[in-house]
Structures are given as structure tokens and as C-alpha cells.
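For reference, the structures are reproduced in the following blocks.
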Structure 1
Amino acid sequence: MMDTSVIEATDLKKVYKMGEIEVNALAGVSFDVKKGEVVAIMGPSGSGKSTLMNILGCLDRPTDGEYILDGEPVAKLKDDQLAEIRNRKVGFVFQSFNLLARSTALDNVELPLRYAGASGKVRRERARAALEAVGLTDRMDHKPTELSGGQQQRVAIARALVNDPAILMADEPTGNLDSKSGKEIMELLLKLNQERGTTLIIVTHDPAIAAHTQRVIHLSDGRLEYLQ
């Protein structure tokens, strides 16, 4: 594992205005994540987990503070610049899979490459390789309704990996799965981390999931309660 930071977060703050009321969703959070690390973000509801994930994943920007993703300062970028970095640097895996119901597994995995303007041939080759990496070679032409929950999540992981992102963000990735499928998905994510060196950030409320990670970032009321 290279000892370079892929994430450098310094004094991140996020304030939401709700009428006259200001809500401090993040109140000055600082930490680094090294390339190839597996990190869990934990905390009770309302602790700032989702806000932090949205900022780390370039879905949102902080009100104040600095965020450097894979060497690029992103805290002050405009929406279109943020979207471009997000497509290049971040892969997302969600609890609800977020697959296009009428598209095959292969078409779903090709999507980020379509946005990136890759040619049809490149898209197909890389999408096939990504599905192969998650053990779905024989399911490429199946639509989500023809796949089990665990298989759908594998498609989502392949889609997240297809651009070879700097970080893979998984938001409760086993939340909609039975315990056997959930265990398999967790094993797959860790295997991909070991084989490809993918930096993995998992937002979870499940201590059993967090136990598989190298470090836990624990939030409470928008503050970093502890790093372990």
C-alpha cells in the first residue's frame, strides 16, 4: 500500500439553513485516508454520516474547510466541475442498488463510461471485465428483475469500479440483503480492495461490517467523536 493520502479533509463544516434556523450538519471534521485503506464511517442518525459521504463523494460541497481528493482541491469547485471529478474519481455503491430496471447488467455497468464519452468498444470491454471481476460473467445479459439482490449489488459494484475510481464509497451496501448475501458482498468488496488496491469507504451502522475495516471514523452531532 502506498503511503499517500487519497482523501485529505481539513476542518470540514456544513451548515444548512432551514428558515431562521441554522443546522450544523458538520462542525469541523478533519482526517486523512491513505490509498488502499478500508475505512468505515459510523454514527447514529443525524450524526453527519450522510453529509460527510456526500462531500467526500463530490455530491455536495462543504460550507467551509478544505477537501483534497486524489491530489485535487474540490471544496470550492462549481457544480459541473464537481460532477466531472465525481465521474472520474468516485465509484458509488448504494443500499438500494440504483440500477436501471429495463437495462441489462452490461448496459448498467457501461453507464459511467457513457458519461465519460468512451467509445462503444471500450465501454463493452471494460464493462465485461468489471462484471467478470465481481463473478457475474454468466449474467451479463440479464436485467435486474432477473437477478437476486446479491447479484444486483454485484452489478452495482461492477458499475462503481468500471472507471477505476480513486475511491469506492459504499453506503450501507449490505442493508437490503439477507445475511448470507451481505457476507458475500462484504467479502467481495474486501477482495477487490486487496487485489486492485481500491480505497474503500463504507458508511454503516453495523459493527460487524465495521469490524472488517482497518479504521473507523465515528461521528456524533457533526463532530469527529473518535478515529480508531
Structure 2
Amino acid sequence: MKKGYVRKIIKFSSIDGPGNRTVIFLQGCNFNCLFCHNPETIKVFNNLNDEKSEVKLMSIYEITDSIDDHRDFIEGVTISGGECTLQFEFLLSLVMELKRRKYNVIIDTNGSLEISKFQQILHYVDQIIFDFKVFGENEHKKITGQSNRKVKRNIKIAGLNQQIYEIRTVIIPDLIDDFENVKEISHFISQIDKSVQLKLITYRQLGVRDNLLQSKSPSKKYMLRLKSIAKAQGLENVILN
């Protein structure tokens, strides 16, 4: 029986996909974003003797059976992280079981999964939420420690399959050129599907690692200007958060 490292399960959420949803947060991430708001989810966990840890080793059926208990009150399940695709075999088995039980399934990912594996996941999920950090390759490596070539390719694949629920980008003044970044991301998305929703997220200092990044939240005026830039690239659904 496959088991995975789970940090948290939230029974009800209205911000992780359409409707009221249960959200499963898997442990571990392959990115080390300077602005990460959940740095405790990055480390791949392998010590379950720590009584203070929130991480649990759970089977697919422990998770799905617990969700069945309140399925009448939700419209679906979202699997997030950390980076949920890091535990690929467990994730694949979990989404297959959720679909067998007739759930609407979304995964929230940084999009860096190997192409062949990503296509396997696409076969069993309804939609994808992408956290698209930065468009430029060099800037992406600087901020996350990783390339974004697979990210762009996977967004294209999901977009052509009409399986993108939302693309999210965090706006952090002074870290990069936000105006150019949003312009490039928006143009990239519009070439795939102009109806894809782009969410521009206001950076907030809560939960971040001050030793890696010290920045400020963008103003409402700043965010509205970025929204105008995104819509000028042809995107029909741009929202601010």
C-alpha cells in the first residue's frame, strides 16, 4: 500500500479551486523560492519520531476514506504542497483513487515535473493550478534555484488540453521588474488560451524567511497597473489577490 508524507489536510477551503474543497498538502519541494511563505514544507521529511512534527505518513485509503466522511459538503479535492508532484508515485495513485470515487480533482503545482510524468497526471485530474514564479530563465534560477523550461512546456500542454484552472504569480516589488515579468507571462498565456485566469498575488511578509528576502507589499495602485498590463496582452480573466 503506497504511503505519502502529508503535512496537513484542510477539510474546507474556498480559495483552492472552484467551490468548497478539501485541500491536501504534501510535504517536500524541489524549489527554494526566496519568497516562500511556507518554508516548513520544503524539506523532504523522513523522521517520524519527532513528536512535534505536523507531518504524517498516510496511506491513500486513510486520506480518501477521511474525505468520504464529508464529501456531501465539498465540490472537489485539491492537492498542493510544498510541491505535490515531488511524491509522484504516491500522487498518481492518490488522484487515480479520487477519480475512481468520482471526485473533481485539481493539483496545485510549480509545473516542474518531467513531461512524461506530467502527462500521466493530466490523464487523471480535472484541472491544474500553476504557480508561475518568473518568466525569465535567469531570474527564475536566481529566485527558485531551478530552471523554468519544464514549467513553460507543462503550462502549454495543460492549456492546449483546456485543463488550466488558474495561473498564479506573486508580485514582489524590488526583486525583479514586475511590469516586464507580468507582460511576458501574460503574453505567453494569451498565446495559449486568452480565457485562462491569471491571479496576481500581493506579496505579504507573513511566514517568509527574513534572512533570504526583505521586501514590502505592493500598493493597490501598483497592482492595478499590473492588471492593466496583463489585460493589454489579451487576457480576459485577470484578478488581484
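Where a number appears in this text, it was derived from the coordinates with a stated rule and is not lab data. Values in this document were obtained by computation on a predicted structure and should not be read as measured data. Cβ atoms are built from the backbone, for glycine too; each structure is taken alone.
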If you rank structures 1, 2 by relative contact order in percent (Cα under 8 Å, 6 or more apart), the highest one is 1
For FRET efficiency 1/(1 + (r/R0)^6) of positions 62 and 102 (r between Cβ atoms, R0 = 35 Å, to 0.05), structure among 1, 2 ranking highest is 2
Output 2.6 (distance in nm of label points 7 Å out along Cα→Cβ at positions 30 and 198, calculated) maps, among 1, 2, to structure 2
